[in-house]
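Each value in this text was obtained by applying a stated rule to the coordinates, not by laboratory testing. Predicted model only: the values in this text are computed from it and were never measured. Cβ atoms are built from the backbone, for glycine too; each structure is taken alone.
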Structure I
Amino acid sequence: MSIKNSDQLFQLIKSLTKGEKRHFKLFATRHKGGENAKFLKLFDTIDAMNTYSESKILVKVKSITALQLSNIKQHLYKQIMQSLRMLHASNDIELKIREQIDYAVILYNKCLYQQSAKVLEKAKDMSRKYGKTVLMLDIHEMEKKQVTKFVRRNIQGRVEQIIPEGELLQKQLNNINTFSNLSMKLYAFYLRIGFIRNSKDFELANSFLYSTLPVFQETSLSAEERIHLYDSLVGYYFFTQDYSRGYDYARKWVELFDQNPSLIVSKLEMYVKGVNSLLKAQSKLSFYDDFLKTTQKFEDVKMLSDIYIPDNIAIQIFRYSSKHKIERYFMLGEFDHGAAEVDKIVKELDKYKDKLSQYDLLLFYYKFACMYFGNEQYKETVHWLNEIINEKDVDLRADILSFARILNLISHYELKHKDLVDYFIKSTYRFLSKKEDLHLFQTRIIRFLKKLNTVRTDKELRTAFKELRDQLMPLATNPYEKRAFMYFDIISWLESKIYGKPVQEIIKSKVLKRVVSENNSRF
């Protein structure tokens with residue numbers, strides 16, 4: 001086995017929980033034998049390692065030769081996977097259904113056609129209940145084979161029933177595939193640039209949407225089709241910063257699950273994603289009370305007795321719930337409490353760091369930096385911004401990379417690092433020009449910071465801050481400039497300088513007025 005595959009085996013073993021390791025040991029010792037003992041010794045040896053080393057394995061397990069090692073590793077990997085499948089078959093709905101389909105195939109191959117049909121009907125009922133359209137198609141193909149193997153009194157009626165069922169399934173799968181493809185296209189675009197920057201981005205997003213979406217009637221779609229439809233539309237409206245429309249579809253998305261609780265069990269990942277989307281919309285629209293109620297859904301999921309939460313979903317819940325804990329303090333302008341929350345999340349983040357993507361870490365770092373900036377902890381702000389600025393994968397969320405540099409400039413200004421400000425003005429300008437992200441917002445801030453060298457009195461300084469605020473205010477309503485204000489509330493920072501108040505006090509006052517205003521406007 002290659003080094004790469006060996007690393008995969010090491011990673012698999014290291015991912016196992018104590019319960020999974022215990023089950024594997026019981027599973028593996030069901031048969032006695034020399035080869036069995038060898039791969040168990042290999043398992044224990046790799047489990048005890050902090051870093052993978054084949055040479056150390058050969059030293060510690062004398063019974064395994066260098067020539068045997070490759071085959072025994074392959075055998076061990078297969079045994080672990082079989083053990084995991086057996087262990088989690090009772091927890092995972094899809095594995096349960098596939099198990100019934102497998103039984104139906106076995107019975108079919110033994111010419112026990114009626115028994116096969118009975119088992120398959122059970123699988124079909126489960127697939128229908130839990131919205132497993134892909135599995136329904138597999139079942140349908142098996143049903144067609146069964147029809148030809150034993151004669152029923154009304155075989156014509158069965159044929160006339162089964163054919164339109166297959167046609168409907170195919171149409172549903174085509175829609176699901178179309179909607180999910182649109183979501184992936186938008187997500188890939190968003191990962192690269194962030195929110196729309198110009199008319200070209202907007203036209204591209206529009207082309208994704210309108211050239212892709214099929215003709216459909218929403219009320220006639222299945223639950224699974226609607227989930228993927230709402231996912232794609234939420235992605236589109238968030239990308240174009242139309243949070244009101246995005247909120248409408250995110251709400252429908254979550255309500256669909258609330259009305260069909262069995263779907264939460266079978267489509268937990270999409271449910272968690274839907275809750276996250278609804279929270280994002282509620283925070284952007286300052287629906288604070290609704291935001292608090294929706295955050296509770298993450299905790300409610302953990303309390304469901306009949307639900308299995310695999311590692312990838314647990315990490316997803318951590319990502320979303322942690323970011324929204326931070327967002328809650330942004331909504332209220334409580335940066336002191338938010339900074340304390342960030343300290344807790346940083347410690348917890350270490351446990352998941354190796355399992356999170358670079359994109360997820362990037363977002364965490366930027367939120368950390370913004371929270372510390374609001375709390376006037378500028379050294380901590382610069383620390384987290386450096387984690388972003390030093391990121392080598394510059395194609396990842398170019399918008400975050402751009403605004404991190406702008407916030408870094410202002411943080412160094414606050415720290416009175418004049419030489420560094422001069423240096424970063426030049427490097428930031430070069431970076432933004434290269435990324436084609438040098439818009440009015442960035443240009444005016446850079447120009448302002450350059451001019452600060454000529455300011456001599458406090459009065460002149462306040463005047464300069466007022467002038468910049470007045471220049472930036474109109475940009476907040478410009479469709480391609482307003483995105484800047486989502487990354488950093490520079491207007492509040494300028495007003496804190498103009499009025500000589502902490503930025504937290506300025507933002508808190510505005511946010512509370514906005515939350516009250518938004519909540520009142522909805523009744």
Structure II
Amino acid sequence: MKKELLLVLCFFLINGTIFSQDSESTELKKVPEAKPAEFRFIGYWLSRATASNIAPTNELLRGQIIGRLFGPNTTNTDEKTSSYMEQRFVPMFIYTPSILDGVATFRSLFKIDMTWGDAAYGVGGNVGGGINAAQVNLQTLLANVEIRPRDAKWNGVIGLQRIFDNVRDPNITAVSTTQTSGFKLAFWGTQGVGATIFKSINPTTQARFGYYQLYENIIQESDDVALWMFNLESRVQPLLEVGAAAWYVWDRGKNSGGISVLGQGLNSTLAEYNGALRLNLPTSKYEADIFWLGSNFSYNRDFIVGRWWADGFVISNFGTIDTISVNKEGDKFANIFGVAANASLSYKYGFTSNDKITAEALFTTGDNNGGNDGTVTSVITGNVWGSPVGIYSSHRALLLFPDPQVVNRYYSAVHDISNMGLGVIAGFLNISRDLVPNKFFMKLGLATAFSSMEPRGGSSHIGSEINLEMKYNLKVFLTLGLNAGYMQLGDFYNSPAVTYDGQRPKDAWAIFASLSWLMF
């Protein structure tokens with residue numbers, strides 16, 4: 001009996017337990033668990049080697065290039081091959097002090113982009129890859145504070161934050177999810193200052209309300225631009241999500257402010273640069289009230305239980321635009337009514353989520369007279385006020401529509417879903433497979449696009465693309481990639497009005513290899 005008691009005592013001593021006994025009871029105490037880390041780091045690295053027949057003709061635009069192919073950024077196709085190396089590092093720092101019981105969190109996100117060999121010993125973003133380097137090139141993308149009370153079903157974010165056209169909190173939601181949900185970043189996919197409330201109304205319904213200051217000009221004048229956004233989404237059935245959105249832009253900027261000399265707003269060079277709608281206003285200044293009302297849905301997102309996944313959205317924008325002159329204010333220029341619709345259907349034929357076939361379609365209404373008839377029938381996106389803002393990319397094309405796997409050179413034939421205000425009808429087909437499950441992935445993609453309104457002197461066919469993508473996972477989130485795409489241009493480009501030099505460009509192609517690493 002003594003042996004058995006001795007063995008039991010040794011067992012508890014070895015496993016680190018301690019007995020304390022009083023006259024009433026015996027209490028067992030355990031070593032407390034480690035506290036969660038207060039400081040966390042998440043990073044993203046991308047290096048890319050590119051060969052292409054696309055390059056700007058303006059020597060001043062050799063660094064960062066954003067916008068529509070063959071537009072004011074002077075990008076064009078050439079007989080020569082452009083070859084260059086780029087890299088991007090995006091670090092995020094997250095601080096949640098335990099002294100505040102996890103109620104407050106600070107997040108900051110920065111970016112360092114460069115083309116190898118471009119510059120050194122200077123100041124400016126998107127450069128610094130020259131010999132000796134020493135470039136001051138750190139860009140601030142996020143700096144915000146989140147308040148999340150304990151046991152509360154809401155959280156608030158204030159400061160420089162992501163502005164996405166999605167009900168989900170972008171601080172804790174993967175970008176890949178926002179690309180395929182809500183309004184797929186086609187209207188708003190950027191960062192800006194403001195305040196947002198995210199609310200879990202019940203276990204199946206969530207909401208987001210946000211206010212964002214897009215431009216602050218003279219602080220005592222009514223000459224600013226602000227954005228209000230409300231999104232609601234509910235899982236009405238176990239596999240079906242249905243959402244709604246209502247947004248409003250109060251534009252009193254009067255075409256002042258903006259990015260460099262490009263300006264901002266509906267009649268700015270910036271809108272034309274981005275391939276968005278640019279109006280032919282009789283005066284340089286205007287005021288506008290612009291609204292968006294839309295609905296989105298998703299069935300069996302991410303193939304939760306079955307082999308079919310469907311999603312899409314329908315959204316309209318409406319409002320009024322008034323021109324401002326020296327002697328009079330509020331001369332009505334035009335009403336706004338545009339519509340955009342998107343639908344996607346995927347079938348998973350194999351074992352992994354990459355073994356799938358996806359078809360997607362996009363439609364936007366167009367306007368071929370710049371609102372001169374009193375009505376603007378084109379859709380309006382955030383690309384009117386910033387660059388880039390609308391970054392529609394669920395299509396997986398490389399050249400016809402924007403490809404997000406970029407560093408300094410972010411351009412495409414249809415860079416904004418309004419297609420310069422002419423509207424677009426586009427279709428995409430992607431077939432992918434994991435040749436080695438969760439290790440080696442391959443995708444073949446097809447895309448074609450037509451303009452809703454024909455440009456003067458050209459036809460509606462913008463172009464068609466074929467592309468190939470291969471990804472090999474060296475380790476978890478450490479990936480080698482190879483992409484190639486060829487775009488055959490349509491007779492849309494017979495119109496002198498759609499190219500910066502009035503000439504029809506040649507077909508475009510690009511090949512790039514990449515190394516990406518998502519760090520935790």
Structure III
Amino acid sequence: MVSFTNFRLLESKMGYMRRSTFALAAAVAAICLAAPAHAEKTLRAVMHSDLKILDPIWTTAYIVRNHGYMIYDTLFATDAKGEIKPQMVGNYEVSADKLTHTFTLRDGLAWHDGQPVTAEDCVASIKRWSAKDSTGQKLMTFVDGLEVKDAKTFVMKLKSPTGLVLLGLGKPSSNVPFMMPKRVAETDPNTQISDFTGSGPFIFKRDEWKPGDKTVYIRNDKYKPRSEPASGFAGGKIVKVDRVEWRAISDHQQAVNALLAGEIDFIEQPPHDLLPLALADANVKYVDWNVLGNQYTFRPNWTAKPFDNPKVRQALMYAFNQEDFLKAVVGDAKYYKVCNAYFPCGTPLSSDKGLEGMLKSDFKKAQDLLKEAGYDGTPIVLMHSTDLAVLTNLAPVAKSLMEKAGFKVDMQSMDWQTLVARRSKKDPPNAGGWHAFLTSWVSIDITNPIFAGFMNSACDKAMFGWPCDEGIEKLRDDFARETDPAKQKAIAEAVQVREGQVVTHIPLGQWYLGAAMRKNVDGMLEAPAPLFWNIAIN
């Protein structure tokens with residue numbers, strides 16, 4: 001604003017023109033334009049992968065989950081203590097018999113196009129999410145119906161009580177039950193959406209999205225955060241920057257150099273071997289945002305011979321050992337842990353029961369199992385992700401160990417996004433399909449038999465790999481009905497014993513890696529996903 005004193009000075013200098021309203025207005029405008037404008041704050045990040053797929057329900061890929069948290073919101077959210085809190089929900093009631101759950105949305109919720117968020121939107125979103133997600137699928141086996149009561153209220157009626165209602169709707173990681181407009185949520189869950197209207201704290205700038213270059217988000221000025229302090233995924237999502245740019249830099253050394261030069265503000269997951277270089281700079285710090293860490297996993301395709309035979313899958317359990325994988329990718333023992341368990345070590349349900357003698361590279365045992373199974377030397381199409389530092393060395397280790405056990409392996413290299421698209425195909429391995437791939441789960445995703453997506457053994461309804469086992473499904477049902485922690489522990493152990501027999505996937509150890517960021521960046525929340533609200537640039 002131009003002060004009164006400056007205005008009088010301007011007027012005196014104008015002389016005979018001071019009575020000219022037009023001239024005065026033009027001069028005042030010139031001074032206003034010359035005044036310092038608000039400096040836009042842009043946070044520049046290099047993520048673990050380029051963003052090429054935009055539907056966080058269609059895929060479990062974490063880069064797409066991260067994109068989801070930018071633009072969408074959730075009915076409930078998990079805080080830093082692991083407790084589930086209301087997020088979009090303002091009021092939640094449960095009937096005395098635990099069969100009727102009533103949800104009322106809080107005031108002020110709106111989509112990015114200005115339309116109000118409605119109960120119909122939420123019901124449609126729950127249905128689409130539950131058709132794809134393993135937790136959602138199990139939850140819906142208890143649901144008798146979802147009914148819209150009014151514009152802001154909907155009711156979930158159950159056939160029998162279960163603890164999965166909040167556990168599912170507050171699920172923190174892939175697949176996250178993000179709320180979408182009804183018109184979008186009605187898209188077939190096996191078809192990717194093309195409308196990216198959300199109600200979250202950021203707006204996706206589709207016109208600036210350039211895969212292989214950058215992804216851009218701007219602050220949603222109309223977003224109404226909750227009043228509670230931010231904690232994990234819960235609380236007030238207050239955005240403190242104007243713009244976020246995800247820069248696609250596939251060369252890790254180049255990314256670290258850009259961080260050191262101040263050209264970017266942080267790297268989500270710098271390679272372990274480059275961490276010392278980054279942290280040697282006085283202007284760079286390390287932030288461990290995912291303290292529970294991650295678990296490496298090998299996923300076989302049950303629909304592709306010879307992995308339709310349990311003995312062939314068991315042979316893998318005897319051929320592999322976790323140390324080889326962890327050393328090859330992580331290297332520094334400070335950032336990894338051998339853990340021969342399906343549920344991560346350090347979490348309540350972790351146990352080694354049922355896996356005795358496995359994951360020890362007993363090649364003789366593996367060879368015997370292949371012989372018993374009648375393995376005929378069919379080449380195993382092993383997909384190899386080449387562009388993610390935390391995954392790149394996994395497939396070569398698997399190939400080496402498999403060959404020592406007697407497998408013939410056809411390792412096919414590709415970038416991660418290509419692998420993500422290909423793993424959804426059931427085509428024969430020699431015609432564009434696959435036999436196996438390796439990936440990683442954040443620990444929060446696999447802390448129980450319901451969350452663990454790769455344990456879903458519901459045949460065609462299961463995740464890619466499509467395991468089909470009534471035994472595991474029966475145990476998962478039992479776990480969903482049980483509320484006593486001691487009995488849940490016993491069921492989880494029974495699940496693991498069954499896993500050792502049928503092998504839906506193979507756990508390959510735990511690893512840890514945080515972000516490297518400039519010291520003027522503050523406020524990154526502790527959560528199993530990188531969150532961009534609450535972050536400030538000083």
To test your reading of the models, identify which of I, II, III gives 3.5 for distance in nm of label points 7 Å out along Cα→Cβ at positions 362 and 450 when calculated. III
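State the single structure among I, II, III that was used to calculate percent of Cα pairs over 26 Å apart, for residues 234-401 alone, giving 46.
Details: I: 32; II: 40; III: 46.
It traces back to III.
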Of structures I, II, III, which gives 1.00 when FRET efficiency 1/(1 + (r/R0)^6) of positions 194 and 370 (r between Cβ atoms, R0 = 35 Å, to 0.05) is computed from the coordinates? I
Structure (I, II, III) behind the derived value -1000 of helix-only ellipticity at 222 nm (-39500 (n - 2.57) for each DSSP H run of 4 or more, over all residues; to 500): II
